[in-house]
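> Have a look at these structures, which come just after this line.
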Structure 1
Amino acid sequence: MFSVSFIGEQRIDLTKVDSTNSYAQKLIEKGEAFNGQLISTSYQSGGKGQRGKTWESEASKNVLLSVILKPVLLPISSQFILNKFLTLAIYDTVRELLPQQKVSIKWPNDILVDSKKIAGLLVENLIRIDKIEWSISGIGINVNQHTFKHYSPAATSILLETGIEHEVEDIIKILIKNLNNWQVIFTIGKYNTINNTFDQALLGFGKYRMYEVKDGCIEGKIAGTDEIGNLIIQLQSGETINFSHGDVKFIFE
């Protein structure tokens, strides 16, 4: 599925940039991008989040980077598998750093520690005609930041969870290791491993909780995700409903 390259072997490290995803986009436009290329920065003034939101980060406190991938023969209908293996790499990184805490994936691609957000992913696929030509994945992990604006769910960091400051570069190295581990699993076509691991790591998997939907609230348990990335929620009646991103909201007390 890739012309396989070691993620992070080609790396650009910036002091400041508007957005690592935007920088990656410019590299692609100029013909200077490589599969597996990694762009990291100490600070980004316009970090991107999901659905047009921004990613808050103090300078030199957190992991801020983008990875450029060039899928080969991956159907557009299966593009969410990229989201899954990249999210799992971040998930494994946080679990490695916080082995005593409850770490989960909030669908589609946030990493939570005891229901507090510690990391996130933004995947932007460049589609030409009927194939994914390039994929840009922005990754943020809160490391040494100790104050955040009010969010739902609330934000946290490695520092807040452990009381210890960590070298950001050390965490990037752990992340690169996990990205490459999951890229291998993806490349050899072990989609079932990716799908099952992702689903079982989801917040709410197999457990009833409340969700906000268009017509009010429902109670259900997450049964998994489908091929295109929709969230499958099973109601107490046994009925299952598939939700696309933005159609269902997790409720946090």
Structure 2
Amino acid sequence: MLVWHAETAQDFFDWILKGYMVSEEPDVHLPLALCCDGFFVTHTKDVVNLTPADMCLPPYDPYRSPVPCMDMECPPVRMMRDPFIMKSNYISYATHASWQQEVWAAVERSRKHTIKWINGLIETENIDAEVLIVASGTAVSQGREAIRLLEDEGIRCGLVKVKSLRPWPGEEIREATKNAKHIIVPEFNVTGWLAKEIKATIPNSDRVNAGPRVCGGMTMPPEIIVSEIKNLLGMRTMSLAGRGS
């Protein structure tokens, strides 16, 4: 399937409609998982711009499907001389393997449509900076605030927002991070999956700093990201133990 990761409620609202436009393309025809971070997007109140009342999705035309639609000429029944389970496991495995290849090919074919509808697989700011924050979902918003706090102290930092996880924007990420000396990957999960993907994507992956990370519905104060960046730059940071007291 296709996977997009929304940063805000506006992203989430807009991309539901745009997701239909991509996933129902005849050369794609895959389901799309539109992800967002629980609580921070799903359980908060926000203002979003609605689509015009007269704007509607085009009706789905099953006859544009890359596989025959089910009608009186193509009934929903599988007709074969040797069913998989009675023939051999080899046929079943070969069929599944070929369909996996087709799914991955369809994901790649979706790339051009995804770029068109969500305005690129990534979004960047100040990518000529030596320090970059690479994030997806709600962590992007916290990264933006961390950048603002760093600017107040005269520290320049860039941002790469990863919008699409599948198709994966490998070439775009390599290009955006080619000048960075330090890459910070804040995440709202315990495993650090995005940092692992970034390390596997770019050369000189020792530039990638996996973290900070929080999980279980915890918040990520932007000061934690600021502290992480200052530590990488060899700057002194104040303890956050008394924050909010």
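Throughout, read-outs are computed from the coordinates displayed, never taken from laboratory work. None of these values were measured; they are calculated from a predicted model. Cβ atoms are built from the backbone, for glycine too; each structure is taken alone.
> For FRET efficiency 1/(1 + (r/R0)^6) of positions 39 and 103 (r between Cβ atoms, R0 = 25 Å, to 0.05), which of 1, 2 scores largest? Intermediate results must be reported in sequence, preceding the final value.
Numbers: 1: 0.45; 2: 0.20.
Largest one: structure 1.
> Could you tell me which structure in 1, 2 was used to calculate helix-only ellipticity at 222 nm (-39500 (n - 2.57) for each DSSP H run of 4 or more, over all residues; to 500) as -8000? Before the final figure, lay out the partial values.
Numbers: 1: -8000; 2: -11500.
Checking each candidate, the match is 1.
> 1, 2: which one has distance in nm of label points 7 Å out along Cα→Cβ at positions 23 and 191, as calculated, at 2.1? Please list the in-between numbers first.
Values: 1: 3.4; 2: 2.1.
Of the structures listed, the value fits 2.
> Of structures 1, 2, which gives 0.98 when Cα Rg over 2.2 N^0.38 Å is computed from the coordinates?
Of the options listed, only 1 reproduces it.
> Given a value of 13.8 for mean count of other Cβ atoms within 10 Å over residues 159-166, point me to the structure among 1, 2 it was derived from. Don't jump to the answer; show the numbers that get you there.
Values: 1: 13.8; 2: 22.8.
Answer for the origin of the read-out: 1.
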